[in-house]
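These are the structures, in structure tokens.
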Structure I
Amino acid sequence: MYKILTIIGARPQIIKAAALSRIIHKHYSSSLQEVIVHTGQHYDENMSQVFFDELNIPQPDYNLNVGSASHGKQTGLMLERIEDVLLKEKPDALVIYGDTNSTLAGALAASKLIIPVFHIEAGLRSYNKTMPEEINRIMADHVSTLLFCPTQQAIKNLEKEGFKLHLHRCDINHPKVILSGDVMYDNSLYFSKIAQKKSDILKRLSLENTEFVLCTIHRNNNTDDPVRLNAIFSALLKISKEIQIVLPIHPRTKKMLETNLDDQLKSQIFSNKDITITDPVSFLEMILLESHCKMVITDSGGVQKEAYFFKKPCVVLRPETEWVELLDTGTTLLADADEQKILSAYQELKNTSVEKFLPYYGDGNAAEKIAKEMLLFFQSK
């Protein structure tokens with residue numbers, strides 16, 4: 001029996017980790033033991049028992065309760081507390097996801113204890129080092145032993161940074177780069193079936209048999225900058241003359257609308273029957289909205305990808321994306337927070353053909369491939 005210790009720090013990472021946990025429970029429970037450590041990086045009131053029960057996700061074995069703080073303080077606290085757990089549990093490897101401060105802290109703590117690090121979602125690059133996530137993902141990759149890449153583009157990114165491909169030996173000095181596919185594609189397929197049965201959000205928001213654009217805005221460079229925020233909502237107001245807009249509003253965005261949105265524009269937005277602003281939705285509800293909308297407009301990295309999984313064109317409210325392969329398909333366009341670019345992107349994408357959505361993210365069996373590679377690594381020692 002080999003023990004892996006999984007680090008998660010935010011709700012999206014718990015959902016990602018669920019794919020691997022399901023496969024271990026279903027097929028590898030006699031050979032792999034998983035210990036889950038939640039750093040508590042993000043407090044989320046939706047992280048209730050209902051959340052875990054609804055998605056059939058295992059509860060964390062540890063909650064480090066780090067909470068919010070500056071990047072340095074938060075990462076330092078996590079580094080100290082993760083090290084304590086590693087020394088107690090003595091795992092055969094540590095598993096990290098994505099690019100949060102929890103990802104970085106876990107990678108550093110394990111690598112300094114000479115514990116192999118397995119990075120799921122390795123190789124992603126936005127090539128914008130002003131984003132904290134970019135620093136986290138680069139540093140995590142460079143101390144990992146197994147790097148599970150969701151796409152061929154991720155593998156190319158690592159190759160450019162000096163990673164050798166097709167190595168037979170595998171250790172921290174000779175890391176192995178693996179095309180696994182994307183665990184979130186696994187999850188989207190799995191949870192969309194559950195969402196159809198469990199969620200009534202389409203009926204609740206009167207969206208049954210209605211075409212709509214799904215919009216999410218949460219990044220602080222959009223919410224905290226009045227010029228950017230007004231440009232985005234001015235574009236949404238104009239798009240709503242053609243199609244219904246559905247906006248599950250992030251608490252940060254809701255707060256900033258009150259202070260940063262022009263009073264006249266704010267009045268037009270909130271009185272518009274063709275713009276539905278709703279409270280934050282659950283993961284299952286979001287999956288259902290994504291699978292039934294006509295288009296997505298977002299500044300979220302995860303939502304960009306989920307839009308692609310469900311063959312929905314996407315307007316990105318950022319100047320760049322780490323999912324650069326989406327741009328190559330012509331199904332995703334960068335508009336930043338430029339009103340005219342947003343409107344042009346909407347017009348260009350509204351008649352996008354489903355044939356443009358190529359199978360970039362695997363076949364929906366990424367977690368199975370990851371579990372097999374982990375076992376091969378352990379058995380080769």
Structure II
Amino acid sequence: MKKITKVIVSLLSVSALAAATAACSPPSKESGSKSNAATAKSAADLGGMDALVKAAKKEGELNVIALPPTWANYGNVIAGFTAKYGIKINSAQPDAASQDEINAAKSLKGTSRAPDVFDLGQSVALANTAMYAPYKVATFDKVPADFKDSNGLWVNDYGGYMSIGYDSSKVPAVKTVNDLLGKDFKGKVALNGDPTQAGAAFSGVVMASAANGGSADDIAPGVNFFEKLKKAGNFLPVDPTPATIESGQTPVVIDWDYTNAAETAKLKTWRVVVPEGAAVGGYYYQAINKDAPHPASARLWQEFLYSDEGQNLYLAGGARPVRADEMDTAGTINAADLAKLPAASGTPLLLTTDQTALAADYLSKNWAKVIG
């Protein structure tokens with residue numbers, strides 16, 4: 001079986017971001033206080049994992065945002081964290097986009113309601129690194145170098161391939177991206193979000209570009225595809241959710257394979273395909289808000305996500321955990337869930353940091369002209 005991490009490492013060289021970080025100071029006598037937790041760059045800075053757990057339990061809460069329960073199994077990830085540590089999780093705007101997370105952190109800065117952590121698409125994540133607190137989890141060294149900032153400013157958490165999910169009782173079988181231009185798809189094709197703000201939608205445009213002669217350096221063909229889709233009357237300007245899929249409102253959805261795959265358990269006619277000639281991979285970025293109102297809980301959340309337990313919970317939701325290959329070798333991965341991952345053929349297209357910035361700039365200037 002082709003392993004996603006090894007494939008991406010061979011193709012993607014993420015440039016190290018300049019992050020000036022001060023040397024770690026030794027823990028003070030007030031170890032576990034908010035001030036110490038807010039500057040801790042590892043659990044060791046607070047006196048170890050037991051001290052971090054104690055400090056997080058004292059805070060008693062964690063604020064997360066833009067984490068739909070069915071997205072990468074976040075419903076069970078949240079439940080698992082609360083069951084393990086007894087910390088209440090306040091989940092705001094579960095269907096929000098990556099940019100909404102950043103906007104919320106800015107507008108709620110200094111309040112107890114601000115998000116403690118971020119889970120972001122690549123373009124938004126790399127544009128807002130000044131808002132993150134560097135932190136290295138216990139398993140930091142087990143995450144491949146190309147999937148993290150060397151100082152722990154951000155770390156990829158899970159990934160997958162872009163896909164097309166469709167209700168086989170309402171539309172013909174889909175094999176390629178351009179199948180969606182057919183008359184049988186009129187008013188039925190939804191993209192998960194606005195590509196200038198949402199990581200899934202951004203990668204959906206990249207997928208359409210790859211299917212139409214584009215490249216990592218040129219996503220114009222992807223924007224042109226959606227212009228054709230709209231002119232054909234096939235583009236459906238509705239942000240898809242499990243409810244819209246199950247009600248039949250969005251019979252075709254362009255989204256990550258793990259999100260689309262989650263619907264197969266509820267809608268028996270739902271199918272998921274990684275289109276021929278357009279395999280596009282990508283990872284999401286996890287980071288701590290440097291102004292987190294619950295800094296200890298934020299750091300404990302990271303420890304949980306990158307533990308074997310947290311990584312296997314992502315996998316149970318059909319997402320490819322960033323530590324998959326290392327865990328497979330160590331025998332700590334859930335082999336049954338690993339075997340269920342949707343198949344993808346061909347070499348996946350992945351954008352580097354510079355290519356992502358270039359694509360984001362092109363979208364900011366051209367997407368509204370096409371879709372309005």
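Just so it is clear, none of the values below were taken in a lab; they were calculated from the coordinates. None of these values were measured; they are calculated from a predicted model. Cβ atoms are built from the backbone, for glycine too; each structure is taken alone.
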Fill in the blank from the handout: With helix-only ellipticity at 222 nm (-39500 (n - 2.57) for each DSSP H run of 4 or more, over all residues; to 500) computed for every candidate in I, II, -14000 is reproduced by structure I
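When FRET efficiency 1/(1 + (r/R0)^6) of positions 137 and 257 (r between Cβ atoms, R0 = 30 Å, to 0.05) is calculated, the result is 0.45; to which of the structures I, II does this value belong? Present the calculation step by step, with values, prior to reporting the outcome.
On the way: I: 0.45; II: 0.70.
Going label by label, the one that fits is I.
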Practice task
Using relative contact order in percent (Cα under 8 Å, 6 or more apart), single out the structure from I, II with the greatest value.
Solution key: II
